[in-house]
Structure 1
Amino acid sequence: MTSALGRDLASIVGERHVRSARAERVTYAMDGLPTHRRLPDLVVLPGTREELIAVVRLLAALDVPFVPRGAGTGLSGGALADVGSVLLVLTRLNRILRIDRDNRLAVVEPGVVNAKLGAAAKPHGLQYAPDPSSQSACTIAENAGGPHCLKYGVTANHILALEVLLADGSLVEIGSPAGESWGPDLVGVFVGSEGNFGIATRVTVRLTPIPRAVRTLLADFSAIRTAGEAVSAIIAAGIVPAALEMMDQSCIRAVEDSVYAAGYPRDAAAVLLVEIDGRNADAVLAETEVVTELLGKSGARSVRSAASEAERERLWQGRKKAFGAMGRLSRDLVVQDAVVPRSALPQVLETIATIAQRYGLVVSNVFHAGDGNLHPNISFDATDPALKQRVEAASAEIMETCIAAGGTITGEHGVGIDKLRYMPLIFDAESLGAMHAVRKVFDPEERVNPGKVVPLHACREWASANAGASPRGQPRAVA
């Protein structure tokens, strides 16, 4: 990147909001997944919608690729910029523009922090339902879910409309604040694009009423298999809890040894955190009694109900801060994000344990058990090359195990660059080619977040047309 480009960008956003010194750029070399590192040439932090538009139009005129980035809490390497790309950080675009209580919606900028939106909606008796574990830091981005996605759905289920800035600097509006649906689901496609299509400059989100009644249960088990079987028993009974989360013993002990200690039984092989909510207190109580009985029949050693809001918050803090607590186990952590059928959970969890033992690794499981969204966490030291290779091999085996069980490679963290190598395992060349074609409708020159999500050389039409060449930004080493 030339110093001239830096000066031109500074004329739009101000000198202090263009980062060109190496020490400044290193801050943005990773996201929440420490196994991928890319050092951007330039980092730009626009502070208004107008500045953002001007920056993108300048980059379009110069044919410069760029990567949109929120708070950097992602876990797929999806918001990293390669050499030759500008990193566009959106955290200064953090205004809540409107909360409409009557229509249960809010209009926000893309850098609004998830938890701050929830706090702003609360006085109106409303909530923004997606609650990823990083909600105190993460922005409105990608397709995150969180513990309560079982009942309320992931981000895509709560986005009504978008104003989108395309790579050429033009603005388009997709979706409808009223939630009407016609034609292709462009909002869903855009939310799932992982920044490949453009930048959302305005986001209209759905807000939902805060439940009047909530019951939170903690059940502990002497075997992880019985905990998995309990999950299937609850769903098979026709009950859809607001949340149904599992943690294994390794995770439990990491949490209990940390400042986030929640009172989980340290000797349990696994715990389930189950939350029932609704508008009717009697109905919530009746459903809680059924779930408690099912947990007991499934082998729970004990089932405890949070006696106060403070105890409930403590139980949830332990779950949501579990990833941070696992920093006690090692200096690095790989977080996987596969999905399997709920009925396959017991067998898949046992296979993951076998894989960990074979490679001599510490794997801790904390995940959204209700919808089969696994998060095996591998603790390791990335400065040890041999250990890093074992982690990569074990990660691949875990992913292949989940695919063989009828699952898929990501539930909410996205593909980014981390899971590029797995895409051909679940999609054939024609399907990958279709994804590529859709991308080119939004971004014909592929300048937005290049090299992410779709491994182009696995697309049949790309391979025949390029005969061994590699498009700009595409990693050649992806299998």
Structure 2
Amino acid sequence: MKTSRFLFLLTALVFPLLASASGLYVGDRGVRSLGRGGAFVAGADDLGALWYNPAGLVDAGSSVLLDGSWVRFSTDFTRRVLVTNSAGATQTSELPSVSGSSEFLPIPTIAGSWVFGERKQLVVAAGVLAPQMAVMSYPLTLDDGSPAPSRYSLVSLEGSLLVIPGVSAAYRPFDFLQLGAGVNVLTGNFVTRTVFNTSPPERLLSAPEDPSYDALAELKATGLLAPSASFGAIVSPAKWLRVGVSGQLGYTLDAPATVRVRLPSAAVFDQARQEGDSARLKLKLPAILRAGIEVRPLEALRVELGYARELWSSHESIDIVAEDVRIYDVSGIPSPFTVPTISIPRRFKDSQSFRLGGEYSLSVGSSFAVEVRAGLSYEQSAIPAAYLAPLTVDTDKVTGSVGLGLRLGQRLRLDAVYSQAFGGQREVSPSEAAVPRINPMADEDAPVSPVNGGSYQVRTSILGFGFRYQL
């Protein structure tokens, strides 16, 4: 890991901890909760409740939680395009396959809570979470030196790092009712590198996707600051039954950014230069609604059936608003050329998932216990086929998880989890593909050339470790 990224991560985690004296997704987060397949809304009873249901913080007492998980995410993309031959007939052409992968960057949780009141009915918690995202990269060129077919969608997200610090409180007004709420903020850096094709105008001075007209562009948005809030409730009508509901509001990002472009090698750009780099990045991330029912048929056994709905329909596009980006001295183009707003269509839809998971505790002596966890979930993809692209690849998937907890005495618990998703392959026919190749110099009425047609294969696994200490 680069030193600068390590220092940023350390600062993001430690500074909020000291200051308060104590807080796009791949899989569920949290080591213990993921071991239950993400079924942790009604049964939330430790600091993992910060993400799943803040009402569960009442049961966390005064404690500290630290865990981290590694999302191992990789994809294969075989691009297919429609080509018109000299006779005017249209046929499908298949390009070489390319693979993308995520870098090693643990997804952390660090949090602490304090209990108040004679009946210990009030708990306040603070923590820092990180979105369960994969920092993807694709090669810019293939082994034979030819341009990678994925370059017009994504080259790399390396350098992106997002965290969610927040504070929450939970209160138990009656023995059967727990209420919780919290505020948090999504902050950090978002960096993406992609390739624009800048033939001016397209199809007149160059062949489509002529690599000599490729421009490598880097967008860097720093100082992201998107506030949000969460809320939840847990009702326990009987000792063996808990019912929970919770909600997390979405995030609206509108952040300052810089855009730097490595201009193409084509002769018309020999004298060209960029001046100005200021822009804004605009996008929305979804609100999440959750519900769960947990039963405890035995004192040592807990089983929960859960449901979640992520309102991804709010994620319509990613907009890059160029405020001061100009290109000078491109042959045949008025100088300066002011770069227009670039909008990448997303058109996501709401997704839902169903989770079933639980844990069984086996005591060994008076000071040692083993908790065995397992879970299974089914999740729909939020990405319609027409908008699936290397930038974000997802499928309908079934995920299986197994976890283990070791209780040492009355205060310390060690946790581990392994999760594997099974999603298979998705196909996007070239005729339905709707993610365009970005050409900032093309006229508004220029034909749209999709770049996301083809087949996608996804592989996802998560490995995590953590500990909880009861104060």
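The numbers here are math on the coordinates, done by the rules we state, and not lab data. Being a predicted model, the structure only gives us computed values, none of them experimental. Cβ atoms are built from the backbone, for glycine too; each structure is taken alone.
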Highest-scoring structure on percent of Cα pairs over 35 Å apart (candidates 1, 2) is 2
If mean count of other Cβ atoms within 10 Å over residues 295-302 is calculated for 1, 2, the one returning 17.1 is structure 1
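Upon calculation of distance in nm of label points 7 Å out along Cα→Cβ at positions 55 and 407 from the atomic coordinates, which of the structures 1, 2 produces 3.7?
On the way: 1: 3.7; 2: 2.4.
Label of the originating structure: 1.
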If helix-only ellipticity at 222 nm (-39500 (n - 2.57) for each DSSP H run of 4 or more, over all residues; to 500) is calculated for 1, 2, the one returning -1500 is structure 2
Note: percent of Cα pairs over 15 Å apart, for residues 167-214 alone at 69, derived from one of structures 1, 2, originates from structure 2
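Which of 1, 2 yields 0.35 for FRET efficiency 1/(1 + (r/R0)^6) of positions 135 and 423 (r between Cβ atoms, R0 = 25 Å, to 0.05), as computed? Kindly include the intermediate steps, with their values, before the conclusion.
On the way: 1: 0.35; 2: 0.85.
The value was obtained from structure 1.
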